[in-house]
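Below: a set of structures, written as structure tokens.
No value in this document is a laboratory result; all are computed from the given coordinates. The shown structure was predicted, so the numbers you read here are calculated from the model rather than taken from an experiment. Cβ atoms are built from the backbone, for glycine too; each structure is taken alone.
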Structure P
Amino acid sequence: MITKSNKPNNIARRLLAGCLLFFILLFMAFSFDVSYGEKKMPLGSVIRVVCSHVPVLGYGLAQDVPELDRAVVWGIRVPRAVLALLVGALLAMAGAALQGLLLNPLADPYTVGVSSGAALGAGVATMLGLAGVAGGYGVPLVAFIFSMGAMFIVYSLARSAGRVSIHSFLLAGIVVGSFLWAMLSFVLALTAGDPAQAQGKIMAWLLGSFDAADPWGYVRIAAPFAIFGLVALYAFARDLNVFAMGEETARHLGIETENLKIIIIAVASLITSAAVAVSGIIGFVGLVVPHICRKLFGPDHRVLIPTAALAGATLTVLADLASRAVMPPSGLPVGIVTAMLGAPFFLYLLKAK
């Protein structure tokens, strides 16, 4: 029997066990992802190259590794893997928070319409040739702006008499998302036959990839959002636990439910927008990962959010590795890999619901 005195210890044990498990899996996945490629490199050499960039600790560790290998590992493979783990963590955290807030196990980060908004933004930016503006970050910047705009529209439609209805929010997300996808189809029609192959670039972005022109630059964009998202969502994890018992119950227990909705929706939308902006649309991560973590470690969001972040990071790094193994050297679009894994899981959830 769990008493009040040992509940915190139980939560701490589950949190430690979950984080340790997924950290080990993430380390292994990351190491294999970085070592695998057109030119396979020994795992020991990869670790030495990575550690050589740790101040003081790694000084001189990679002197015996050829300079070209060091450039490939640190300049291309490491940032790609880091970007993959950041995107996975962002999507999984957003999915865990939204499933708790919307009281719907089939909710995912794209419920709020950010994916369709980002897709339209990327399409417009590509069509207008804005890829080279803002230091080469024109497409992710416009995609981010459009995705946040889509979230604002969904929120405004769902808000009535000072309150946001969860059911109205879901319906608004579906309606706005459908409209924005229709607008994207219009953009694709306008770019048909474009000599600059804008349509192909838009489609490649929609399929999702970590193959960025400036991978370290994209990492610097995504990393602050991942840190902010983890801190912000964890700060409201206890409130999400209470909200899971029902909105009326949470209100009676002193939770400012409307403020909680605003905060969780805003944070989840923000970090999802950041993920989509730097990688394109990579589906099912935010749907599948929270369910796996919930099955393994329970529904407490104080455990669920950190473990989901690590598990999501592990999944996307493995998906990146699988994509390059299936279609070397550039790789199959990562969004296809996650869809092939996630679609059967979604059907299982739908059947079990």
Structure Q
Amino acid sequence: MSNLPPVTQPLSAVSIHSPFSPRWWSRNSHFQTLYGALLSPRMTVDWKSERWDTPDQDYLDVFRLSASDDAPVLILLHGLEGNANSRYIRQTAALAHHQGWAVVAPHFRGCGPHFNQAARLYHAGDSTELQWILERLRQEFPTVPRYAAGFSLGGNLLIKWLGEQGENAQHWVTRCAAIATPFDLVLVGDHLARGFNRLYTRNFLTTLKAKARAKAQQYPGLFDLSRTLSATTLRQFDDHCMAPLHGFLNAQDYWTKSSCRPWLNRLHCPTLLLQSTDDPFIPPNALPLPAELSPDITWDLQRHGGHVGFVADSHDTLWMARRILTFLDPGTSLGDHIIAE
């Protein structure tokens, strides 16, 4: 029992596979979060970029790794202000490609190397956009397994879409994984305005405000730029920028309608939820209860890991990627040699 995490729900609801056991000096949640995001090796990935024109006359930048015609395809969905060069994306992509899989990593609107042109950015509940991406990939790869993994905001988006699709989801994806999911955006958004988390918020707001400024130059008067730039919390930013850009009344409306938590019991696709109880972004009351989970969910709640961290030590930064791939394809045998920059 010593490997099981402390939880506020029955242990029968917690499925632990390959317990994550970092070295004693790396168990701090902020260390896990910051090392994973800023210091862990940036894996060598030979991305090939392309542009997909969207139905609303905008475009997405998409990064890809090709493989044989019969290889599985892994779709990777990044988190808030992430992209295909985020360490967690590159590490998972490198390991998957090392196994012979094809990888597709779309950049959400405004996160690619070229700023998007439509009067919008991206948001945590945009399942219409995800549906379009997955349908395009279904048409391109109709006969091979198609897996999807979402991280943080990308995990929320993936789970929401899976719940909305219900039994139809497996027309597009075979198995899925969501990592460090902010299940309740209201609780998580306000939690990020407190204590040490304000440093994370400040970092997010730096790049979000730059995008808001660029969008305001494209579409003057579309939202209140002055109040957006004065925001010190994500709630304030989303009140004045993200909500009006995407048709929500305010941040509360956006967060409530975009949270994936209400959809968890409607999943009918085998899905891994990988979380840590020490994730500094996600308060305990934002984690779902057993009754909220579909039988098709594998709930892997670890004691340590931070937010999208799961760094075993400075020489083993691929625990999370291995956990994802072995869930998506239980028969996979992972090699040890992956090249880092």
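For which of P, Q does relative contact order in percent (Cα under 8 Å, 6 or more apart), calculated from the coordinates, equal 29? Traced to structure P. Name the one structure among P, Q that mean count of other Cβ atoms within 10 Å over residues 153-160 of 27.5 was derived from. It was calculated from structure Q. Among candidates P, Q, the computation of mean projected area of the Cα convex hull in nm² that gave 16.2 used structure Q. Can you spot which of P, Q the value -8500 was calculated from, given it is helix-only ellipticity at 222 nm (-39500 (n - 2.57) for each DSSP H run of 4 or more, over all residues; to 500)? Here the read-out was taken from Q.
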